[in-house]
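Have a look at these structures, which come just after this line.
Derivation of every value follows stated rules applied to the coordinates shown; laboratory data play no part. Keep in mind the model is a prediction, meaning the values are calculated, not measured. Cβ atoms are built from the backbone, for glycine too; each structure is taken alone.
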Structure 1
Amino acid sequence: MNSPEKLGDGLVRLGTSYVNWYLVADDGGVTIVDAGVPGYRPQLEPGLDLLGRSLADVQATLLTHADADHTGVSTAVRDEAGVPIYLHPADAESARNRGAKKIDERALSELPHPGTYKLFWHFARNGGARPPVLDETVAVVPGEALEVPGRPRAIHTPGHTPGHVAYHFAGHGTLFAGDLICTWHPTRGRRGPQLMAFNVSTQQSFDSLAEIEGIGADLVLVGHGEPWTGGVADAVDRARATAREDGRV
């Protein structure tokens, strides 16, 4: 696992080269954004230390969606510290079924790529094969500012899952894009902003790019890949261009 990385004032990146999760802090406490896989739990305290905070300061866990590589630590933190888990209602059923979903692009098309096996091996080794069952979540209402540290606005961006959301932390100049966009393709290894693989509807993910393109955030943080510092609009343009070049839309 990677060492926690401070990205800026009140922002910490956790995870590995395979998947990211994040901490956002302000005067009101700390918000966790996404939760990796269960084996990432030991990263939390070192990440909080970078912010000068402790587990007692964590007020909420926000999930961009219910896939198994984004929910892993959420129930442990809830059980240990009473931290509520926020999720869009359209992903609630998937959350109760350990992130199960039907995808629109053939999973078999990823099998020839060596990165696929490395990805699944990493997840299995870190508890991703048995993610938590999420049966108690707080419903995210898109468009409203959430009453959690950082006061993010949730933006419904379906496609990777039905209830996928992005979170705009305006005070931190940051958009958390989840798996709407990745900057590293987790099976093929390509770098740069692009649509994620394993979507429920790739066309819907493409269409959802319009929901974020007007957001004035310089920093885009994703579930897979490095931070993008070129701004949201440029990330969207590149993701659209790549999707068209690949014939995915």
Structure 2
Amino acid sequence: MQRVAIIDDEPLARKRLRRLLAAHPSFSVVGEADSAESALELIIRERPDAVFLDIEMHGPSGFEVLAKLNRIPKVVIVSAHAEHAIHAFDIQAIDYILKPVTPARFAQALQRIQSGATDNSSRAQSASYAIEDRICLRTPQRTVIAPIKSISALQADGDFTRFFFKDSPSLMICHTLGEYEPALPSPPFLRIDRSHLVNLDLMVRLDRHSRDEARLVLEGIPEGIPLARIAQQRLKSRLT
């Protein structure tokens, strides 16, 4: 039995999570909290296995709650705001769900609680986005909230990553490709070589010129991405 706590300052949001949990008898709710102060008291008193945590609450944020704990339980962030997702890696959240929460997405989070993957090797993977989620991408000029399924490919550029989209201009983001790879759902995303992570759902065709040279054409990238032999083999193994 997994003992969980619900922390959210919106009564309807807490009620929604309780209803979703009712369909999963291997989980029991040990308490609810509607503020940072009551959340700290609840977690210290009940020592739950996991918490469903909203970030933006009246007063101190959910992240501030976690910062005051000596022992942090498994954390599933439930938020209406995609921009906190990168920070979720820092506190080793095992999942990040965007509101409104669907039963299927919620069940996925429960599976991650049960798997208990919190070591460094699986940390980012367990905090991954789902294909129906959105991601917040910040540049010095603007912030873009993009659907995951609209991303055609990511391309490494030193300590930066360029995002390509099927129907909008590309963006250069100040994070490495390695930070994003485990966070994006696989499938459909595939790391085909050191520099590219591609969305196979948006694949248009593969133009093969020789055994050692091919070009992968994706929606939003009509010029294609060049593939060497190993990348072609990796792509072929995924598609077959």
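Values as computed for the structure displayed
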item	result
Comparison of 1, 2 - label where relative contact order in percent (Cα under 8 Å, 6 or more apart) is highest	1
For mean count of other Cβ atoms within 10 Å over residues 2-9 computed as 21.9, the structure of 1, 2 it came from	2
Origin of the derived value 7, 30, 30, 19, 10, 3, 0 (P(r) over Cα pairs in 10 Å bins from 0, in percent; candidates 1, 2)	2
Structure from which 23.2 was derived, mean count of other Cβ atoms within 10 Å over residues 50-57, options 1, 2	2
